[in-house]
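In the part that follows, the structures are each spelled out as structure tokens.
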Structure 1
Amino acid sequence: MTTPVALSPRRVVVLGAASAIAEATCRVLAAQGASFALLGRDAARLDAIAADLSARGAAKAVAVAKDLADARDAEAVLAACARDIGPIDTVMIFYGVLGDQAQAEADLAEAARLLQVNFTSAALWALAAAPHVEQAGARGVILAVSSVAGDRGRRSNFIYGAAKGGLALIMQGLAHKFGAKPGGPRAVALKLGFVDTPMTAHVKKGGPLWATPAGVAPVIARALERGGPMVYAPWFWRFVMLAIRVTPQAIFNRVNL
């Protein structure tokens, strides 16, 4: 019998590491001995997360204070991360802002902010990360947290949804590019449904459609190893959104979503 080859722990760049979902996912990977470069705006929060991950088994965890909405120096930042933790094989993009649809419709500057944070900057980080994960071969993966809001434009959040839908298409395109070469890396758009996080603190919750960060973290960890380019979390959102996508427009117009 052939003995399975043990995979070396991942070297992970986490963009938006202070998010609740990112922290829960990193805890799963820390138990596997991963090394982390944790990026986000809140330096004190990142230091606390880094200490927690080290206590949970991470080989290394460094905090990098950075406003991720500004991706103009993405290549230099990722190069510095590679010097800190070693050659990067995994990049996860978690950051984003839900925003207020009515405000964004009334104020183009706010709409531009939502698009910049949720799509433009995230897409640039993914493109800057691509050469790193390509060098990692089949071990390489870029995973970006998208949203089921990007599956069909709805009056309640179509600006946020458009940004997340565009990010999913970038990931799908990278997956197609990577897949053209056998043994290449992967790109995954993680399409989240309703998750109880600080970003959704103002949203009324309840019912079976809501998940927790700890509940979706194992799904994300599995998606790093297989699947994609589109992964729904929790799984049933694939079928919920299929029903929404195929609803005729005349009927859809009468639904308050």
Structure 2
Amino acid sequence: MDLGLKGKRAIVTGGSRGIGKAIALQLAQEGVDVVLASRGQEALAATAAELATLTGRRIVPLTVDTASKASVDAMVEQAIAALGGIDILVNAAAMPGGISPATQLDQIVDAEALEDIDIKVIGYLRTARALAPHLAANGWGRIINIGGLAIYHTGRPVATLRNVGVAAITKNLADELGPKGINVTAVHPGATRTEKTDAATEAWAAGKTSLGRIVDAREVAWVVTFLASPLSVAINGDAIPVGGGTLGIIHY
């Protein structure tokens, strides 16, 4: 199936490692030129060089702090200038599992909770706000927000909160931007194999999914790449779990 992505241009925040890197690679393999945006300059440069070699596409590394409006606005402006425009935004710049480890009310540290929300929820809003006028002027665009399956579970209140926030902003943006040709969706990964996953985590995850194994980052990237394509036009404002099927839970 031709996804109709060849020649499109994307920003992937958090694109230097993990799920973000896998998404950037898959988009580039489909013919997309990609801006990788994250905080670590050294990792960005290395990943950009690696993906450019693998795909032959333009891969542009740009540093950004998504907790800063000025940094986000500058990155988006630089990305548009570097690629001659942007069509797709993938928001994946967040710490896997979150900053706050709290499992009970009395363990919650305000500063950690606020930083989690600032980076993952408000950070996603900052990038969308900066890019939306450009996408609207072009009459087409895709924004995909990476959430997490903690949205459906108790036990880590801040982790749940930040992913509920991702779903909430996704639907609000979809209703506002949909008439302008911009689809906005979310995906919720669970435990996912990346370059840092160890055997113990893989074994633990295997017992939590209906697949009986951990999901690989490239398998998440396949779903995101479809959502980034023109063929995904019928999906707008919704969140798609990509964790391999959570045992014992029915969503309807």
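Please treat every number below as a calculation from the coordinates, not as lab data. Please read all numbers here as calculations on a predicted model, not as lab measurements. Cβ atoms are built from the backbone, for glycine too; each structure is taken alone.
Some notes on this structure:
- Structures 1, 2, by Cα Rg over 2.2 N^0.38 Å: label with the highest value: 1
- Source structure (of 1, 2) for FRET efficiency 1/(1 + (r/R0)^6) of positions 112 and 232 (r between Cβ atoms, R0 = 35 Å, to 0.05), computed value 0.50: 2
- Read-out distance in nm of label points 7 Å out along Cα→Cβ at positions 72 and 168, computed value 3.2, structure in 1, 2: 1
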